[in-house]
Structure I
Amino acid sequence: MPMPHGIPAIDLMMSIPGQDNSAWYEFIKPLLMDRESREMFKMPAQYMFKDIPQTGKQDDYVAYVIAEMDKVGIERSMIGIDEDNEGVLMALKNHPDRFFGSYECNPNRGMEEVRKIERLHRDYGIKAITGFPCGLVPQVPIDDKRWYPIYAKCVELDIPICLCAGVPGPRVPMSPQKVERIDEVCWFFPDLKFVMRHGAEPWTALAVKLMLKWPNLYYMTSAFAPRHYPQDIIDFANTRGADKILYAGYFPMGLSLERIWSEMPDVPFREHVWPKFLRENAIRVFGLDA
């Protein structure tokens, strides 16, 4: 079914760029062993992303991002924030109608990180916690005990946890993100809203099976151009999973909004899926109507 026009979309993965975006990937460098990743790539999964957006020098990067959002009809975007990133915090403060915050956490920090999550939720109203199990130093598998205080705090604050699942793009070991690890987390934390991000490949059939099994398990399309959305996910959205699949992009880290939205009309979602995928599921799962 053709994509309907005029649905104000909500993008669940976006960043505010700057003059130097190299710091985005500093965290993962200790894990990179091959020379190409360490010395040649601008981003650690560059072999998968051939046309990384070039944002250029802008007088006002927030205004630039809002203009890009307006071109394709994105009403609001989730951006990662931290206490030392003044530019992003100002974007959140000055444009609460366009941006809402999430925090990329590191469970290796223990209770210090739990207290930080509380503080960011209180002071900035973050709507989610995100994480990259394979990119942490040291890595932390999805079902590892170090995540459990984070999961418990997310339940207490009633915000989702959004973790990368599946084989990671960067050339690091994949074991921490095996989709089967999510099963025990959903069993032990039935009230936790868990959102898989970055594909869950090659275990998308298992991801669908687990979403059928666990009411609070979801999937976002982050880091995938629409032409590469897994067929298992499209089929699930069109049948029993219309309430489970959420739109997320990857601008400007790896995909341009122009590319995403030029390919989006070709995704074969059924008519009833589109408003849920682009907007309604995000409002419900992330509490955006509050």
Structure II
Amino acid sequence: MTQKSAYLPVFIELVTGIPDAFVPKYYDAVFTIAEVVAKQYQGSMLTVGVGGAQGSGKSTMARMIQQVIQDMFSISAEVLSIDDFYLTHEERVHLGRNIHPMLAVRGVPGTHDMQQLGQTIDALRAGSACEVPVFSKGEDDRLPEGRKVKPPQVLILEGWCWGASACDDEALQAALNTLEAEQDPQLIWRRYVNEALASDVYQKCFNNDVNVFLAVPDMEAVFRWRLQQEQEIVSGKRVMNSDEVRTFIMYYQRITEQLLSKCTADIDIQLRPDHSIDEVTVNG
């Protein structure tokens, strides 16, 4: 029995939220990623970016990669989510009042504190422990207390727009959905988001040693999976219903579709409509 196959029963016990029939293929994908990362690790902190649309399983994938890297390759790993670096509710309300009302809604570039995330990455790379924020989606705000993170050998960074790049202004002209058409007819929100995405502070954080992308089959799958996530939130006053989730994902549609058409990740994971893995491609 190989070392890889010997760990599978342990992996099965650790995994939650994935149907049993899907677990072996997820394990193959995670092991492939961990093997690529371990081969590239040369002694200084290595960063791994994990991107994919809402509900695609980025957080679960990041945790599985962390576990396999540590257990199978004896390399310490930590996970940071871009979600925890959302601006506070008050800060986003301020953006909504002063720039465009749609910026009060969390999620798109321009609604994160990427300067803090970049400083956190730099500090961990330099060997310093950090306190990072923790964001509650149920409350739509940061919790009063963060969490301590020690410098790892591998830092896994996950987020729905991870690895995205800005587009030219011409591509912003036509509204993609009713939300853009009705609430952003003057392109103020679209241009603000695009300029934030183009900024050095986003692109520096996205510049990782290994990039992984979870490719969803379509936006309808994003809706179903994101609604499921919302229904699993156990507390908080800001849990969304089906119609609200449908509107919410319109904020993300433009960049999600751009990533699906133009993403150049090192490892692509194609997902089926039932959330199983269809194919894993290692590029380069």
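Tabulated values for the structure
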read-out: Test item: log10 I(q)/I(0) by the Debye sum over Cα atoms at q = 0.10, 0.12, 0.15, 0.18 Å⁻¹, for residues 4-171 alone calculated as -0.43, -0.63, -0.98, -1.32, pick one of I, II; value: I
read-out: Per distance in nm of label points 7 Å out along Cα→Cβ at positions 36 and 76, the highest-valued of structures I, II; value: I
read-out: Per FRET efficiency 1/(1 + (r/R0)^6) of positions 12 and 124 (r between Cβ atoms, R0 = 35 Å, to 0.05), the highest-valued of structures I, II; value: I
read-out: Among I, II, structure where mean count of other Cβ atoms within 10 Å over residues 84-91 as derived comes to 14.6; value: I
read-out: Origin of the value 15.1, where mean projected area of the Cα convex hull in nm² was derived from one of I, II; value: II
read-out: For -8000 (helix-only ellipticity at 222 nm (-39500 (n - 2.57) for each DSSP H run of 4 or more, over all residues; to 500), calculated) the corresponding structure among I, II; value: I
read-out: Which of I, II yields 0.75 [FRET efficiency 1/(1 + (r/R0)^6) of positions 204 and 276 (r between Cβ atoms, R0 = 41 Å, to 0.05), calculated]; value: II
read-out: Structure with the greatest value (metric FRET efficiency 1/(1 + (r/R0)^6) of positions 108 and 244 (r between Cβ atoms, R0 = 35 Å, to 0.05), set I, II); value: II
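Where a number appears in this text, it was derived from the coordinates with a stated rule and is not lab data. The model shown is predicted, which means the values in this text are computed figures rather than measured ones. Cβ atoms are built from the backbone, for glycine too; each structure is taken alone.
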